[in-house]
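No value in this document is a laboratory result; all are computed from the given coordinates. Since the structure is predicted, the reported quantities are computational estimates derived from the model, not experimental observations. Cβ atoms are built from the backbone, for glycine too; each structure is taken alone.
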Structure P
Amino acid sequence: MLGGYRIEGRRAAEIAASVERAVGAGELAPGQLLPPMRELAVELGVNPNTVAAAYRTLRERGVIETAGRRGSRVRPRPATTGREYVRVDVPEGVKDVASGNSDPALLPSLTKAFAAAAEQADREPVLYGEDAVEPELARIARAELDADGVPQGPLAVASGSLDAIERVLTAHLKPGDTVAVEDPGWGSLLDLIPALGLRTAPVAVDDEGPLPDDVRRALDAGARALIVTDRAQNPTGAAVTATRARALRAVLREHPDLLLIEDDHGHRIVDLPLHPLSGTTRTWAFVRSVAKAYGPDLRLAVLTGDEVTLDRVRGRQRLGAGWVSRLVQRAVVRLWSDGALDPRAVAATYGSRRDLLIGALAERGIEAHGRSGLNVWIPVPDETGAVARLLHAGWAVAPGARFRSSARPGIRITVSSLGAEEVEPLANAVAAAVGPPPARSYV
């Protein structure tokens, strides 16, 4: 059943560690079926309850999943190894349109911002016990949130969107709780949720955001939290419209105790208006990171929400990291204040690249989606084959398996560094690799 690997251990922790090591080393592959608990207990000479405890630990860590009588198996995206099993290696001479990164040429220089922040730090060093949030950063962030209609709430700063979302989830949920997530959706989030011992309930997405009927089904079935990407949804480029927001708010009002988390990582690279859902439920959080606009290495996201949520997040943060470097926060303030980035120009550039590719694909009968952000999502009948054929043709695209739960297969193309002269050759390669897909929604 396990090939050449032998699970070892006498205690539950040792058995769990043995499986986790094997998954991390690739000796137990995603989807690998594990021995039945009683069978493994006999083999190891331990009580079946010991194996049951080990499997429970592995489930809570997001390494394995259990489907009743069908047994336990390694998750398709085990937390131990993240998405490396479905990562595309880009050979020399192949154009990388798989990364999901911003165009480095559109990222502002950080030199002056950090030099100014360092000079300020020399004059006004941050010491233990001081505020965790730079006052000027809080002022600018709050003004922009107000302008976009995000409800009033306290502010915190986290080390990026995923860090903020993790802190909010752990502030309210316990292992075994279910989180409704977009499908297709952000691969890192699909890895994080099971790693926290939580379950996912997939919610279908179209160009206007999550489908209200799917959200209602997930919430009626007991999901305790919902995560929505407002704009630049990864991987589909969806953006919540005013009409869709009204429909989603109507669903959310039926579940006032739901934890709602909104991710607006597309802020400052998207020219579509924000239609926030926050405030519809009693418990909510709204997250904005600087990664896409200013570079992922800044590791900074602004978080607001209801009083209870932010109190729990900030309290737990004080017991761990303490705060996100005020030096970094001051540098971000400088970037915001000095006009180092022209958001409209950046949004227009990315929009032009998306539109060129989507238009070229449409001319070839290929369905593609990308209302906002950096990516274009293309439904395909054979995901593995499409990725392989495109790689052979000189294009590395991201396989949809990184982003899907139950949605049909697809591929993601990042347009951020795509030159106008490359659009036609890429569209030709995609058409040759996938052919016209069935005429139906990508959800």
Structure Q
Amino acid sequence: MVNAVVKTAWGAVRGVSEDGVASFRGIPYAAAPQGELRFRPPAPPEGWDGTRDAVAFGTAPPQSPPAPGVPPVWRADDGLDCLTVNVWSPDLGASGLPVMVWIYGGMWRYGWSGMPQYDAAALARSGVVVVTFDYRVGFEGFGHVPGVPGNRGLRDQIAALEWVHGDIAGFGGDPGNVTVFGQSAGAASAVLLAAAPAAEGLFRRVIAQSVPGGHRTADEAARVTGALAQAAGVPATWEGLASVPPETLLALQDPSPGAYGPVLDGDLVTGATPRRDVDLICGFAHEEYRGFPQPPGPVDLVAAAEAVGLGADAADAYRAAHPGDDAAAFTALMSDALIRTPTLRVAEAHAGAGGRTWLYDFAWQGPLGACHGIDVPFVFGNADTRFAARLLGSPPPASFAPLSERIRKSWTSFAATGDPGWPHFDLRHRRARFWDVEITDASLPPGPAARP
């Protein structure tokens, strides 16, 4: 392990080089969003003299643990200085390496780039410069604050991409060849940025892994803020909300798991299709819903179909596809409604507008099936994390390593050349890559109701 130093526009940073990859962690891309900057769009960071150590991940954005018993990644005394980037480079002396920028998921309520499953050393060894970063989540990132521009979490993402555009050449990367990739909320973020005028010119390609549907209206976001402010005992103003400590807001927002996320503002979030000049890979896991908390008892398929807006008749179509197994029919219905159909609609809209589009279905089975998030360890090549053990098994089966290598080759080939190695998706043939122990390319099979 040796030191590695790179000069950025804000000052020099010192990382470490190990096993052929130089890594830099915790580099500020924006000022700490605290004090007068709290609940405001990201501001430029302060520069520094000398050389700054960049060997530890930055502070996570404020958030509660995602489930009981899970260790917290943020505590009250960590503060709000959370807007940092991390870089892995296979060759600091290179010029023009493709760049891949990861956006983590977590329902826009959770996430931290320092989570072990996002270590990008293995991916960087495939010949790309990889960037991960933190952005504000929950109310800090997406809550409506009167008189202040909204969608701060997305604005953080754009600020991180602007940092990449300005500084990545010093790490061997090509600022003109950037691919944004993300999973779940990170995938939806990438798709929204690909349609946002404010992000135009910052990247050429997108890999969207499991795009969830839906965004909030301005009226919905305002009602959530009013209720939160009332619970906190403060006026629903910037001054009132900024006076509430982040840990207090977290305690008040926890009963509302779906309340935060991108808000349709007609400015940054327009609901438009990703620009046709952005190459796009979209995909989903075959059994997405198996990665979510499961119902404790027998399921009511009709009620479930109506709850997700499919109508009672959809239940019959799913039962016909899964005769005698309502649990399997429920998994398929919920997988389609929450992730698979929204992802497919993005692919259809982009292809229909003339954009270069590819689609995949991740069918490899782990202990929880082909569930939400199972593709992440394959993309990063990390099988020895707690996250991976839950989805892959511990140790993972022998099929993990070769499939992970194939997926990383496709992702990095797409980043480098715009070609992932399988046929385009179009509205006529609807071809897709099926990732499994045996990899196949085929047209999507017909299915019931919303199922692609």
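One of P, Q was used to calculate FRET efficiency 1/(1 + (r/R0)^6) of positions 128 and 400 (r between Cβ atoms, R0 = 25 Å, to 0.05), giving 0.00; which? Don't skip to the answer; put the middle values down first.
Numbers: P: 0.00; Q: 0.75.
Label of the source structure: P.
Identify the structure, out of P, Q, from whose coordinates relative contact order in percent (Cα under 8 Å, 6 or more apart) was calculated to give 14. Don't jump to the answer; show the numbers that get you there.
Details: P: 18; Q: 14.
Structure Q accounts for this read-out.
When distance in nm of label points 7 Å out along Cα→Cβ at positions 232 and 336 is calculated for each of the structures P, Q, which structure yields the highest value? Please report the intermediate quantities before stating the final value.
Working: P: 1.5; Q: 4.1.
Biggest value here belongs to Q.
Of the structures P, Q, report the one carrying the highest value of Cα Rg over 2.2 N^0.38 Å.
Working: P: 1.02; Q: 0.96.
If we compare Cα Rg over 2.2 N^0.38 Å over P, Q, the biggest value is for P.
Can you say which of P, Q returns 15.9 when mean count of other Cβ atoms within 10 Å over residues 16-23 is computed? Before the final figure, lay out each step's value.
Working: P: 21.4; Q: 15.9.
The structure behind it is Q.
With distance in nm of label points 7 Å out along Cα→Cβ at positions 72 and 248 as the yardstick, tell me which of P, Q scores highest. Each step should come with its number before you reach the end.
Numbers: P: 3.6; Q: 1.6.
Sorting by distance in nm of label points 7 Å out along Cα→Cβ at positions 72 and 248 in descending order puts P first.
Consider the structures P, Q: one of them gives -12500 for helix-only ellipticity at 222 nm (-39500 (n - 2.57) for each DSSP H run of 4 or more, over all residues; to 500) as calculated from the coordinates. Say which. List each step's numbers first, then the result.
Numbers: P: -12500; Q: -8500.
Among P, Q, the structure yielding -12500 for helix-only ellipticity at 222 nm (-39500 (n - 2.57) for each DSSP H run of 4 or more, over all residues; to 500) is P.
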